[in-house]
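Each value in this text was obtained by applying a stated rule to the coordinates, not by laboratory testing. If you're wondering where the values come from, they're calculated on a predicted model, not measured in any experiment. Cβ atoms are built from the backbone, for glycine too; each structure is taken alone.
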Structure 1
Amino acid sequence: MATIVETKELIETVLASLVAGVGVTAVFSMAIWGGARFVDFSRDGRPVAAAAAAGVGVLALATTLAGVVFGIVVMTSK
């Protein structure tokens, strides 16, 4: 008998896209937070806190870009 919908694969795809979507969004929001805190801390004369916030922002941005590249690689390999 022919299967019209592969339920297991459909559920896996939905869960993976949900996790990836929420994860990439959360990490990108950390990049925005890091940039905003960097500006705030720099204006307040707190260079150590500004550097830490900038580090968080740069790391989060790099993680976001890595996630996007990983997604493109996965999509083009199938």
Structure 2
Amino acid sequence: MVIAGVIAFCILILVLAFVFPRLSRHPEQGGSKVLGMGGRGAGKAPGKLGTWLSKPFHKSQKAVHKSGSAGRKGRGKLPL
């Protein structure tokens, strides 16, 4: 369920970044904050367990950033 939520959020950010490039930065940063909090919380576990638990949050955060930048880059390539 969480994976589907992250995928849906990435698609939403991609479309928002393509249609409204400047307005997409705020929701992208909000999603990044939420995923960052989860990663920091999971990273407090001892030893390698903390690294393993925080890795999905960091990967999801990276996906949100990539989808936002891809939408803005696609908008920048339009001949308008």
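Assuming 8.6 is mean count of other Cβ atoms within 10 Å over residues 4-11 as calculated from a single structure, say which of 1, 2 it is. Structure 1 accounts for this read-out. When Cα Rg over 2.2 N^0.38 Å is calculated for each of structures 1, 2, structure 1 gives the greatest result. When FRET efficiency 1/(1 + (r/R0)^6) of positions 12 and 68 (r between Cβ atoms, R0 = 25 Å, to 0.05) is computed across structures 1, 2, the figure 0.75 traces back to 1. Which structure, out of 1, 2, was helix-only ellipticity at 222 nm (-39500 (n - 2.57) for each DSSP H run of 4 or more, over all residues; to 500) calculated from, if the result is -32000? Computing helix-only ellipticity at 222 nm (-39500 (n - 2.57) for each DSSP H run of 4 or more, over all residues; to 500) on every structure in 1, 2 gives -32000 only for 1. Work out which structure the value 29 belongs to, where relative contact order in percent (Cα under 8 Å, 6 or more apart) was derived from one of 1, 2. Of the options listed, only 1 reproduces it.
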